[in-house]
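Computed from the coordinates by the stated procedures, all read-outs in this text should not be read as laboratory data. Keep in mind the model is a prediction, meaning the values are calculated, not measured. Cβ atoms are built from the backbone, for glycine too; each structure is taken alone.
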Structure I
Amino acid sequence: MNSVIFNNALRFIVLLMLQVLLLNNINFLGYINPYLYVVFILLYPFNANQTLFIFLSFLLGWGIDIFEDSGGINAAACVVAAYIRPAVLRFSFGVSYDYQTIKFSSTQPGSRISYVLIIVLVHHLVLFLLEFFNFAHLLLLLKKTFFSAAFTIILVFITLALFNKRSR
């Protein structure tokens, strides 16, 4: 139990610092930015307290908002992603999630891809909807959401592969 708490606390701090100090300075082609801190939401224990999880997701997003001076859009996007996560887990993993028998690293690749894809796309869509806050630039909103999500998804899978290999 203590190792789970320690791992999640360490993941929280490392992802927050990595996002703020390194990844927020990447602005590929003027509008593509990776948001790797979503890994915290993706890997948080599935059978843990949901209320605490939503609160921690809010704190993660709020921490990034403080450093970015972005007015709460990251916090809102994290809370939405954390809130819908049980439904996405049920959709992606089915009965395994209902019986709390999921070990993320040992699930089917298709289930993992759909889970990561949905959470990242929802997070990014909420983030950029709040950033633009109007539909006048709908094409730019969709372009920024799609390309940033694609970049983030690639980084998420690279990160998961690196840490999964190391933990074996």
Structure II
Amino acid sequence: MNYLYIKALHIIFIVTWFAGLFYMPRLLIYFVEAADRPEPEKNILQKQYALMQRRLWYGITWPSALFTLVLGGGMFYLYGAFPQWLQFKLFFVALLYVYHFWCHIIFKQQQAGIIKYSSLQLRIFNEVATIFLVSIVFLVVLKSTLSMLWGLLGLILFIAVLLMAIRIYKKIRESKST
């Protein structure tokens, strides 16, 4: 019974963590795009986005990432097994934490007024969390090696579609601005 309570809380914090991971890159993009605005609009927007970033990052995303990790560790302990699907899932989860730390680095740079990535680069970066979400959910639900292979093929196709959509969106934005 304790396992189910821990699992429910784990899922809740995964959802809130992903909410932060989905929204933070959008705020990073908006911060970069505000740099192209004339003063005082640039300054006002960047200050507002920096404030929103801090509140989201430290108030929701970091706490949710930590609770997800602790509760996931509790579930792993209570599960009592280490099947192959779980090994793959934990690999993707580890990569998701790498993504989280990369978001943190970009966040800290922007908080210091440093812009190292373009709006387009951050739009592509924004899709990484979606790729991890799809991968992890399919692994958890399907739990079979053959399904994982089909899932991997589907994931590659999904990534290609996302990259195409970003490219099309960029062309649409460029055509509207001219």
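The table below gives the values:
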{"item": "Of the structures I, II, the one that 3.5 was derived from, the read-out being distance in nm of label points 7 Å out along Cα→Cβ at positions 2 and 138", "result": "II"}
{"item": "Origin of the derived value -1.08, -1.50 (log10 I(q)/I(0) by the Debye sum over Cα atoms at q = 0.17, 0.20 Å⁻¹; candidates I, II)", "result": "I"}
{"item": "Structure responsible for -29500, with helix-only ellipticity at 222 nm (-39500 (n - 2.57) for each DSSP H run of 4 or more, over all residues; to 500) calculated and labels I, II on offer", "result": "II"}
{"item": "Which entry (I, II) yields the derived value 2.1 for distance in nm of label points 7 Å out along Cα→Cβ at positions 10 and 154", "result": "II"}
{"item": "Per mean count of other Cβ atoms within 10 Å over residues 18-25, the highest-valued of structures I, II", "result": "II"}
{"item": "Structures I, II, by relative contact order in percent (Cα under 8 Å, 6 or more apart): label with the highest value", "result": "II"}
{"item": "Structure responsible for 1.4, with distance in nm of label points 7 Å out along Cα→Cβ at positions 82 and 122 calculated and labels I, II on offer", "result": "I"}
